[in-house]
1. Computing helix-only ellipticity at 222 nm (-39500 (n - 2.57) for each DSSP H run of 4 or more, over all residues; to 500) gives -8000 for which of I, II?
2. When relative contact order in percent (Cα under 8 Å, 6 or more apart) is compared over structures I, II, which one is greatest?
3. To test your reading of the models, identify which of I, II gives -0.39, -0.64, -0.83 for log10 I(q)/I(0) by the Debye sum over Cα atoms at q = 0.11, 0.14, 0.16 Å⁻¹, for residues 124-251 alone when calculated.
4. If you work out mean count of other Cβ atoms within 10 Å over residues 148-155 for I, II, which one comes out largest?
5. Suppose FRET efficiency 1/(1 + (r/R0)^6) of positions 28 and 116 (r between Cβ atoms, R0 = 35 Å, to 0.05) works out to 0.55; of I, II, which structure was it derived from?
6. When mean count of other Cβ atoms within 10 Å over residues 108-115 is calculated for each of the structures I, II, which structure yields the highest value?
7. A value of 6, 25, 31, 23, 11, 3, 0 was derived for P(r) over Cα pairs in 10 Å bins from 0, in percent; which structure in I, II was it taken from?
8. Among I, II, considering only distance in nm of label points 7 Å out along Cα→Cβ at positions 20 and 44, which has the greatest calculated value?
Structure I
Amino acid sequence: MIQDIKILNEKETRGGFGEGIVEAARRNPNVVALSADLAGSLKLNQFIKEFPDRFVQVGIAEANMMGVAAGMTIGGKIPYTTTFANFSTSRVYDQIRQSIAYSNKNVKICASHAGLTLGEDGATHQVLEDIGMMKMLPGMTVIVPCDFNQTKAATIAIAEYEGPVYLRFGRPKWANFTAEDQKFEIGKAQVLAEGTDVTIFACGHLVWTAVEAAKELAEKGISVELINIHTIKPLDEAAVIKSIQKTGAVVTAEEHQINGGLGDSIANVAARNHPVPQEYVAVNDTFGESGKPVELLQKYGLGKGNIVAAVEKVLQRKKG
């Protein structure tokens, strides 16, 4: 039941990455880390302490970092590139496309400080287009975990996955509510609660917001099926189809532009298999601004109330 989902604590998802890469390196001697002058922000201090000879500081040269990482894979290394999400995608898209994706290099592009919740650094750093950019690249796996524990598990899992990966996570302390000992399955949706009236598909920070919204909706007598789509690509189409066939209505929630992200991926599957009414909770074709993370989410329509309103609207459409 949705009411049974409780917060364990509040932790930064980037902290989950920091712990995860250390554990991945302990298990696999080929794991190496590269930083573009943001080792502290990406929580790499413990990695550097334990594996100083497996850490490369390339400096403020993100494009070069992608090229170096691609080259390292030829020798069997598993490079994790680390910087802010904006610098992991927009600044280096040509290098990712040509040097990593085109030749299917085993590079793990690890991107922190994604979305509006980067906060005070403002619009130039708050990348909201990255999921769309990365999922369009042939062969690129795109993962957006929802909390500290899941980010740690995903960071460990991608070391054993062959092929390029984009792993997206965030800066602020956030609700940590998934199991500490979870096994992360790439491409497998996580059903957090079963329901019959509407399906909410969410990713990243918006999963917890969707949990809170689903609890409020349950008090109104609305049965929500809540699914955490932590892997945007490859998408678990079977899980999506099964759920929308049951509920007949969809709301998607993501910390990303309304165009090109999770919502469009779900709509694509629905259109080809089982069309249903759908509402989007996402940033509506605008850049962000400087501010506190939670206040920015509210201002740009990504709050609990926005999800509740979207559900109520889609249910009206479902009724015809």
Structure II
Amino acid sequence: MENNIVLGHGSGGKLTHSLIKDIFYKYFDNSILLQQSDSAVFCMQSENLAFTTDSYVIDPPFFPGGDIGKLAVCGTVNDLAVAGAVPKYISAAFIIEEGLPLKDLEKIVESMAAEAKNAGVKIVTGDTKVVNKGQCDKIFINTSGIGIIDKNNEKINTGETIENGDKILINGPVAQHGMAIMAVRNFGSFKTDIKSDCASLNHLIKDVLDTGARVKFMRDATRGGVATVLVEIAQNTGLGITINEEDVPVDENVRGMCELLGFDPFYVANEGKLVMVVHPEDEQKVINAFKNNPLGENVSVIGEIVESHAAKVVLKTEIGGKRIMDMLAGEQLPRIC
């Protein structure tokens, strides 16, 4: 077997089949995938489905707290889970640059398999393409996912039930993923204590939904950070949002890195944080559910929905001032996921 990816691995011949058998089937082993069909065929027990897709081009592909493989699974699982769905099946398509060490590919695939198992999903179909050296940056991954939505959670994705007085929560410190990537890019082998928060949130979300709490909306705060999610809520509902800066958790190392590099933590990408809007009477019930899960033990109520300053997000700063939060005008951190 070759030690590096060669163009022949994308030819559809023996090398392709060897790659599929020795790496992909080895780690993604399940009865649906082993049908070896062009499409995965399976039975769904509900008509209420969620379907999502995303592509991952992160640079570098290995980073503190994860890698592009773990990120691809977490990202797709989270996109389904915040829509109120129970993630079930994932597809994985790989675009690989000629010359990528096979040990790196195997490490990425092994990471994907481990995270899929942790999240309780199956990777059931996929594709592999190999391009000439220089036509791709090491490896890109596209994942799609399908999940089942309970009828009681159908409106969570739209946020149409959000109303004045609802509380806004986040499950932990922000900006960890973006600053972990920036630390690697800017300081190379110089080690920091900052790790990506990359994690699958579906079990945490299930814990909350199982309490019967009136969850009005959920969104994972990835590219564009928490600020983008909040602005989207305000603009889509026409209601105002007030956020207390001192209640938004930021680890000191992350805050220091943001100040050093000139970034606002509110706009930095996360890969394991969700913004949740809940009925005020269910606030404590949700907090308790969060705190019983390691991914939610640092939950914080960061603000609320208000009728004033319609369709705008107002941040009450730690020094007593106020400022309007808006979306980024451009790309702050390219190749972050």
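No value in this document is a laboratory result; all are computed from the given coordinates. Small disclaimer: the values here were computed from a predicted structure and weren't measured. Cβ atoms are built from the backbone, for glycine too; each structure is taken alone.
1. Values: I: -10500; II: -8000.
For helix-only ellipticity at 222 nm (-39500 (n - 2.57) for each DSSP H run of 4 or more, over all residues; to 500), the value -8000 is produced by structure II.
2. On the way: I: 19; II: 22.
Comparing I, II, the top value of relative contact order in percent (Cα under 8 Å, 6 or more apart) belongs to II.
3. Computed on structure I.
4. I
5. On the way: I: 0.55; II: 1.00.
Structure I accounts for this read-out.
6. That would be structure I.
7. The read-out was computed on structure II.
8. II
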